[in-house]
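Asker: Structures given as structure tokens follow.
What follows draws every value from the coordinates through simple rules; no lab data is involved. Keep in mind that this is a model prediction, so the values were computed, not measured. Cβ atoms are built from the backbone, for glycine too; each structure is taken alone.
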Structure 1
Amino acid sequence: MTALLLTALLSLPAAGVLALAGLLFAEVTVPRRKGVESSGEPGPIAIVIPAHDEEAGIAATVEDLKAQVRPQDRIIVVADNCSDGTADLAEAAGAEILVRENRELRGKGYALQHALDHLKASPPSTVLFTDADCLHSPGLVARVAAAAEASHAPAQALYLMGANPDAPPARKVSAFAWLVMNKVRAEGLWALAKTVKLTGAGAAFPWAIAEKLQLGSGEIVEDLGLTLTLAEDGTRVGFVPDALVSSTFPDAEAAATVQRARWEHGSMRMAQAKVPGLFAKGFGKPWLFLLGLDVALPPLVLFAVSIVAAGAYALLPLIFGITLPFALAFVAGLLFAVAVTIAWWRDGRKVLTPAEIGGLPSFLMSKLSVYGKKGRDSTKTWTRTPRDQSDT
């Protein structure tokens, strides 16, 4: 009995990574399901774009959306603590402008809440949030809004980040990692649990839900925080994979480090705070448990390191003839490797060509900055991602 208890205790780290690797493998290999079905014309839509010093790209984003809106729809740009010409350029492009000045309460969540408070005087049927540096596939606005209205729940478009053609190889690897997170895993989670995580841009909310949202916070991963808050209340997020929002990673390494650090550190902190509660509520609600596992799954590189660490931890018991911990870690590593290979072969080859896989070492080296002091410091408060190489 003592030996069995000792083996079980020693196997816990490996069992944990195996559970996460099993979920990753399932998300990659499960048969795909259609997104949220919708029909008919959606009611009036308010498109909200939070923008902090986005004069370089805000006009293009507004022009892109203008091609999709109807007379009853609105494009609202929240010029949030701007020190440049964001508001003027957005207004000239045809957007409705809300100017927000508050140097103490800074961050995307506060800007979104400012827009929601403004809309309460004349509410739309649906609110769609997107970002100031994004482009949207034809018909996206109506498609995602109609999905939200039909399901009476939030709906999330497919949101992908790409790399410029002449970007360094490490950025191509980043684009593949993003594809795995936001497309491959989202499609898998939707098939398994009929819910996905909000990813910020391209998210639509029926007004009955939007008017109750409390987004005013400096949370650096506000989309994930909102996903988990909704889940705790029993609300799932629908997926609309045939509607695409796209953006581009910054080429400058300093900018890329700030961006990845915010996403990765913020997501891990959110997982530590919220996942235990989801697991506790997941009894009798498998979708909540699966969502919690998905949120607990670290970024690919960190997860690979975790599997190696679990295997290394299992070497000492192995020397004394306790084989289960190492066996579990080995199976986790195998599932991880197969899942990533399938994801690359099926979905990632156009994003990361065989010749560009050579960028993996430089991508791994860049992770030292993300998890080092510079990366950690950049996540202590909300930080705007620099958009070009001159922003450092």
Structure 2
Amino acid sequence: MNNNWKIYMLALISFLVGTTQFSIVGMLDKIAASAGVSVSTAGQLITVFALGNAIGTPIVMIATAKMNQRKQLLMALMVILLGIAATLLLPGFGLLMASRVVLGLGTGIFVVTAYSLASKLASPGRQGSAMSNVAMGFSSSLVFGVPIGRIMAASYDWKTIFWVIGLLCLLAVFLVAKTIPAMEGEASIPLSRRLAFLKNPRIAFTLGITFFVFIGFSVVDTYITPFLAAAMPSMESSMSVILLTLGLGSLMGSRLGGFLADRIGVVRTLFCSMAVQVLALVLLSSVLGWVTGIIIFLVVWEIAVWTFGPTQNFNLVSLAPESSSIVLSLNSSFVQLGFAAGAGIGGISIGSFSILDIPWISTVSVVIAAAIAILSLSRGHSVVRLEG
């Protein structure tokens, strides 16, 4: 029996769980007002989610390696439901922070397990497509989750979207229990073996580049709603449309990365991505007050960031093809650590300066990433296949 529909179901559920991460970006100001905290403090909800995901996921996956993967999916969904219940029912900002840690952990477990399951459910020779479908489901939550969160927060209460996700996750529990076979998990890889890859200079430098690029992304993305409100207050009614446009830019970038890597090589694609990010951010800071210019340069920046993502994944696999799952897992953790650090740095920055200054903070981070790449090449620790 064809398993394609099960793979698409996993992709749809991945969209749901991804929305728990990205939806609050579009309503950060509403959450801050509801909780009685500053926007910079509310931004730390992104930080703790990402830390829960980056640190907790590999530990739990190692601890539950002997569990069959259907049970792992169900466990992840139950953790997500616990986090949603805590978000909806528990009072106070401190407990809201704790619920974000739980949601980050559940999301990480689900996505990692869904990738593995999709490859096993796929027909021979279709494993890559199956995994990309799950990836597309998760990345689509960035495209649509942010504006959906904004629309619901503006029309109802910011917690409304979590009621909807919670109900759909309950349905997902039933569907997974009834339709996903009890497949054995993959062999456990000790944490020490995973971390040993950081001793490889090429991989360590490459992960450092990932870290600083996504710090730069998170600094702006976490506070994009209050930034837009400050940069173009007359466009408040069009905020959800602008956020959707930015999300579509990220989708375009994900597609463009693979295309450019094939056409001009990995080296040029990665460096072009970072160069365009810096240029777009500098130009963005130069046109504040011009609505059309702000939107254009934000979209260009978004495309450039997400051009970097899939290209960097391909680059890492080419550096360690025999251990692709480990290096991709490490890269995912460094992406989440970048999200966490960027949200924290952005919060400190807007507490000390103006929120309109955050593109400059992002620019500095991307320049550091490019400098690491150049330094690595000069030292002979090539972070990319030069023949690419």
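Asker: Can you tell which of 1, 2 yields 0.75 when FRET efficiency 1/(1 + (r/R0)^6) of positions 268 and 348 (r between Cβ atoms, R0 = 41 Å, to 0.05) is derived from it?
Answerer: Value 0.75 for FRET efficiency 1/(1 + (r/R0)^6) of positions 268 and 348 (r between Cβ atoms, R0 = 41 Å, to 0.05) corresponds to 2 out of 1, 2.
Asker: Work out which structure the value 26.0 belongs to, where mean count of other Cβ atoms within 10 Å over residues 140-147 was derived from one of 1, 2.
Answerer: 1
Asker: Which one of 1, 2 has helix-only ellipticity at 222 nm (-39500 (n - 2.57) for each DSSP H run of 4 or more, over all residues; to 500), as calculated from the coordinates, equal to -16000?
Answerer: The read-out comes from structure 1.
Asker: Rank structures 1, 2 by Kirkwood radius over Cα pairs in Å and report only the one at the top, that is, the highest.
Answerer: Between 1, 2, the highest calculated value is found for 1.
Asker: Additional query: Identify which of structures 1, 2 gives the largest calculated value of Rg/Rh (Cα atoms, Kirkwood Rh), for residues 108-163 alone.
Answerer: 2
Asker: When you work out distance in nm of label points 7 Å out along Cα→Cβ at positions 76 and 172 for each of the structures 1, 2, which one comes out largest?
Answerer: Top value of distance in nm of label points 7 Å out along Cα→Cβ at positions 76 and 172, among 1, 2, belongs to structure 1.
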